[in-house]
Structure 1
């Protein structure tokens with residue numbers, strides 16, 4: 001054998017340039033859950049963060065902010081806007097794990113989820129896979145399978161209005177909520193509630209232990225350090241965790257025994273846990289602070305008052321913030337509580353994410369030498385370079401961001417049946433394939449390629465980025481060869497649609513129509529319709545800004561300026577009303593990706609207070625880089641560019657949907673039909689406070705009539721003009737390349 005090897009080695013030295021080693025490709029070692037899911041990430045749970053013993057059916061917090069986890073509309077890879085396609089599996093890549101999504105933000109890619117791990121080991125790292133990228137699957141979460149029978153109630157406090165829901169199957173939802181801020185992004189884990197220390201509380205139904213074992217736990221941040229205040233309590237302190245006489249404490253009857261020496265509170269976040277095991281003879285009541293046992297007490301017998309109701313933040317009112325409250329009928333172990341603290345206080349240290357993998361990802365070949373030397377075939381030289389370079393002037397890119405994808409129409413060679421379009425922003429970048437869409441699919445404002453092979457047309461929707469002023473495009477056929485294409489035009493409407501539909505809602509103020517704006521936003525989001533909300537910026541405070549932010553984060557909402565104080569002409573301060581209101585929106589909100597370029601943010605639309613305008617307003621709109629403003633009734637066709645002021649001319653609406661305007665459903669539907677058939681822009685506006693939001697009301701029926709048409713472009717009012725700027729102004733250079 002040695003002789004044979006030496007002969008082969010000698011032959012290889014002399015024939016190296018004319019022979020090759022046959023590669024054996026090393027396949028992925030971990031199976032793929034289902035090919036219908038396009039992407040996954042490996043999650044590694046650090047075993048050194050698991051305390052001492054195997055933990056069975058442990059709930060791991062998965063918290064991640066990742067641009068890949070945005071939805072398709074925001075250039076991410078998640079297939080469903082509510083995260084319904086998320087799947088968690090074990091380390092084999094296929095064994096599905098139960099999970100609950102506490103929060104998913106499709107615009108930012110923020111995911112907060114709870115995953116039940118069958119066995120969490122302190123000796124070896126635990127591997128979990130997160131899958132996503134399936135638009136058509138049923139919802140994958142299984143909240144009922146996450147929380148075992150020992151959990152009597154679990155409150156994430158993530159609901160922003162109405163009830164707080166119990167995540168277990170016991171249905172112990174809140175019966176009343178009166179808090180300073182509900183479900184705001186102020187918690188240590190995610191959304192949480194703020195309490196004023198005077199009158200705020202959450203009332204819960206009766207929750208019975210039916211025995212002598214219990215755990216109470218919650219995260220809390222206190223604005224005071226003295227007195228007695230409850231995080232969660234039953235029947236006015238009979239069972240509680242919280243503060244007692246200026247120390248962290250827990251009481252769990254019978255006998256009124258309390259562990260009350262938990263240390264003095266401060267202004268930071270703390271995880272407070274009380275456990276009771278009445279079958280023990282000593283130290284059966286334990287108090288834990290931040291994963292460590294800090295006090296014990298004695299007491300035996302059955303827990304009393306099972307028919308009494310519970311409260312979060314009451315008994316003696318809590319002053320501060322509360323997050324993630326849980327009630328269990330078992331005493332959780334010290335190792336369990338320690339691991340909870342390590343996971344929930346710093347999930348980024350508890351677990352790490354690997355790189356995103358694609359289901360069709362080709363693994364890196366592992367070259368394994370064999371004894372068979374084959375002649376090198378004549379190489380196939382693939383064409384190099386790209387087809388077209390799209391370039392935008394630096395000044396226009398800086399002034400307007402231009403992150404809305406424009407649709408570039410290309411003529412294809414005849415006879416094609418499969419084509420892929422690739423893009424990149426820098427010559428040194430790798431090529432990225434554009435997602436492919438079909439004519440019957442409903443999509444708006446995303447990067448995509450759609451092909452009409454019988455007509456030899458390609459509709460390529462791409463957006464400029466903050467990386468450069470260029471976009472490079474490459475077209476390849478099925479075998480991977482570059483094909484010749486010819487640029488035709490930028491389509492009038494996104495994806496070459498038949499018509500466009502725009503809705504604007506006026507007068508969002510903290511003290512006027514605030515709940516109705518939330519309702520309107522939710523109704524539009526549910527229908528996949530875009531709504532441009534006109535905000536009077538001087539009429540808001542932190543909590544109301546937070547409510548607006550949540551709606552922006554949930555998608556389909558574009559902010560527009562409706563001035564700072566809603567003044568009549570002439571304005572007392574034009575710069576404050578026009579420039580100042582845009583600055584307010586940028587300073588108090590994180591704008592949607594379609595209104596951003598890197599760290600720069602843009603407000604495109606001005607909604608005229610009182611539908612009134614003068615020359616000074618027009619001049620200031622151009623100065624502050626607005627692209628459009630809306631008046632009253634009139635033509636919805638694109639106006640000409642105002643060369644004097646540097647913005648588009650006034651635009652108008654088709655219909656006013658308030659009862660004072662047009663509330664007849666047939667009239668509204670007919671107005672849409674006429675605009676659609678003419679290939680125009682349908683623009684309806686309303687005041688949410690004036691609308692009947694009932695299921696049988698005319699407004700929702702009209703929205704249902706308009707929605708869901710794949711040949712209609714649903715867009716924000718400002719986004720319409722950001723696109724039109726690229727389409728009409730002649731600013732984009734489309735240059736054929738080598």
Structure 2
């Protein structure tokens with residue numbers, strides 16, 4: 001059985017609306033009832049950014065919602081447990097000041113929402129400036145009667161705003177001067193796209209004297225900070241001596257609530273030096289303060305690193321790696337060094353160049369260079385290709401496989417060969433493959449070798465030859481793939497299509513249809529297109545939308561198996577209901593087109609038929625058999641209704657009857673028995689006299705009408721239009 005899933009589309013209010021849901025059975029407040037209709041899309045916002053939510057509910061009760069009166073209905077707040085309402089929510093900090101109150105997001109946007117009409121509840125949220133990217137605010141709520149705070153009907157409404165990191169700008173500043181005099185910086189602040197510069201500040205720290213302060217900053221055009229790019233100047237006097245090391249931090253502020261920082265240094269900015277020696281006996285590098293080690297004349301050493309380079313070919317064996325501090329922390333002008341360089345994976349006896357460097361708050365200084373000999377056991381194990389195969393990638397061929405090594409795979413190369421006159425001839429030379437995870441640096445690596453543009457011949461046989469190298473320079477044996485027979489010259493369209501769609505029902509009142517599917521072609525999928533017609537079976541139907549490109553799931557149509565998706569928004573207005581045909585076709589890399597099947601096969605495929613039904617059912621005739629208490633709606637009576645189309649109903653469905661003074665509700669399974677659900681003829685046998693709104697029985701007469709219903713709908717979930725029905729009067733027979 002297919003399940004109807006509400007689809008989303010845009011309206012003139014830029015809202016995401018959903019098709020009418022089956023109306024609720026019972027309400028908590030007499031005369032009031034509601035049904036969730038739709039809402040705007042979830043939001044993605046930056047810290048400090050404001051966005052707007054819209055929630056839409058249908059008034060399915062008998063009482064209108066009037067603003068500034070006892071019948072005003074509000075969208076109240078609920079906690080994240082979705083049951084505790086009329087309290088300040090966990091997301092109170094997101095209130096931008098526009099909420100109706102601390103316990104209500106909003107009331108209706110119009111002054112009055114009558115029965116059967118939609119009420120729009122509009123409110124803003126603003127992300128707290130300290131919110132972390134990746135977190136979210138969930139705004140739970142339900143409709144409440146404003147005068148009493150009674151929930152009309154719990155429906156579990158919620159909307160979500162996700163916090164994303166905002167782009168930031170940058171400053172570029174050149175400072176002149178030294179401590180003991182005036183320092184001036186001239187620069188440019190550039191805001192990120194969509195924002196402007198809102199200000200620039202600069203602070204200084206005399207790292208030698210231990211003092212700090214701020215410079216005065218202003219923009220150069222005298223019009224204030226308010227443009228995408230702003231020139232500025234920061235100036236002031238910094239106490240101290242001219243040789244003092246001064247750090248200046250320039251901060252740019254931007255209207256999207258982000259900031260950027262830039263660090264500059266003035267004065268004698270000497271870098272630390274490293275002195276020490278390597279012992280081939282112990283395998284350690286040692287430098288002991290105060291004569292050796294990492295030393296700086298102005299500020300503390302903050303880190304030490306070493307690097308290993310193969311002295312024979314210049315390849316980096318181990319890039320700069322942190323050295324643990326000998327005394328537990330790098331925080332002094334001189335730091336002793338004592339470490340063993342890691343030469344694992346390097347063949348024993350290999351000559352290496354080792355560079356040892358240190359840094360302070362400004363940066364790294366020059367390296368101390370030592371020549372060492374790797375003393376670890378040599379790595380003689382060669383890497384191997386454990387699996388590989390040739391496949392088509394769009395109009396080209398590629399090899400995909402896996403390489404393994406005991407230390408680390410460093411590279412993979414492959415070449416393509418073609419069988420010609422019983423001889424395997426090279427089509428390409430060895431081509432460097434790419435690591436599927438972005439880098440060759442692990443013991444197991446999946447790889448892909450693309451062979452570029454090749455003139456393919458249908459029926460030709462191809463294979464690939466691949467080998468791998470490890471981090472020790474060992475090259476493994478060649479691996480030859482299985483034979484791949486290409487069908488590039490085929491002119492036969494042979495693609496297949498499978499899919500799913502939302503909504504899944506064959507008859508719907510949804511605003512749009514979303515189709516997600518998979519296209520498969522042994523020669524490679526080059527494009528997937530869809531078209532929509534309305535009316536009779538092809539080719540006599542009216543074209544609503546000609547063939548249009550679908551969207552590839554992975555960003556491009558270039559493989560044998562491709563996912564795709566497309567969204568079609570149904571037209572609106574008079575005469576737009578009816579049978580719609582959705583056709584999907586596949587174009588392969590050779591230009592062959594696989595046409596859709598002529599008729600809908602049932603499961604979602606290249607031809608889908610959907611009936612759009614936005615028309616509400618009407619009552620063509622209504623009558624009451626007064627077999628109980630004469631003249632009034634009572635036990636023993638029968639209500640018969642004939643609709644213009646089949647309607648569904650279930651236990652709990654209800655019908656409201658009014659004589660103009662009192663109204664009463666007949667509920668299926670509670671005080672009345674209903675037959676004919678699923679047909680055009682509905683019969684209701686009253687087993688218990690219903691309680692009316694005034695306590696007086698509902699009287700039969702010329703003004704006795706069916707005014708509302710809950711749970712009665714056609715196959716597309718449209719609910720009856722009682723006011724517009726040809727006959728809804730209950731004159732007893």
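Every read-out reported here was derived from the displayed coordinates using simple, explicitly stated rules and does not represent laboratory data. These numbers come from a predicted model, not from an experiment. Cβ atoms are built from the backbone, for glycine too; each structure is taken alone.
Can you tell which of 1, 2 yields 19.1 when mean count of other Cβ atoms within 10 Å over residues 281-288 is derived from it? Walk me through the numbers before you get to the answer.
Working: 1: 19.1; 2: 15.6.
Considering all the candidates, the number was obtained from 1.
When relative contact order in percent (Cα under 8 Å, 6 or more apart) is compared over structures 1, 2, which one is greatest?
Working: 1: 12; 2: 8.
Structure 1 comes out on top.
Assuming 53, 39, 20 is semi-axes √(5λ) of the Cα gyration tensor in Å, for residues 105-416 alone as calculated from a single structure, say which of 1, 2 it is. Please report the intermediate quantities before stating the final value.
Numbers: 1: 52, 27, 18; 2: 53, 39, 20.
Going label by label, the one that fits is 2.
Starting from the value 32.5, 90: which structure in 1, 2 was Rg and Dmax of the Cα atoms in Å, for residues 241-496 alone calculated from?
Value 32.5, 90 for Rg and Dmax of the Cα atoms in Å, for residues 241-496 alone corresponds to 1 out of 1, 2.
Quick check: 0.7 is what I get for distance in nm of label points 7 Å out along Cα→Cβ at positions 169 and 225, calculated from one of 1, 2. Which structure matches?
Numbers: 1: 4.7; 2: 0.7.
The read-out was computed on structure 2.
Looking at volume of the Cα convex hull per residue in Å³, point out which structure of 1, 2 has the largest value.
Numbers: 1: 193; 2: 251.
Going through 1, 2 one by one, volume of the Cα convex hull per residue in Å³ peaks for structure 2.
Name the one structure among 1, 2 that helix-only ellipticity at 222 nm (-39500 (n - 2.57) for each DSSP H run of 4 or more, over all residues; to 500) of 0 was derived from.
On the way: 1: -4500; 2: 0.
Label of the source structure: 2.
One of 1, 2 was used to calculate FRET efficiency 1/(1 + (r/R0)^6) of positions 129 and 449 (r between Cβ atoms, R0 = 30 Å, to 0.05), giving 0.55; which? Present the calculation step by step, with values, prior to reporting the outcome.
On the way: 1: 0.55; 2: 0.05.
Checking each candidate, the match is 1.
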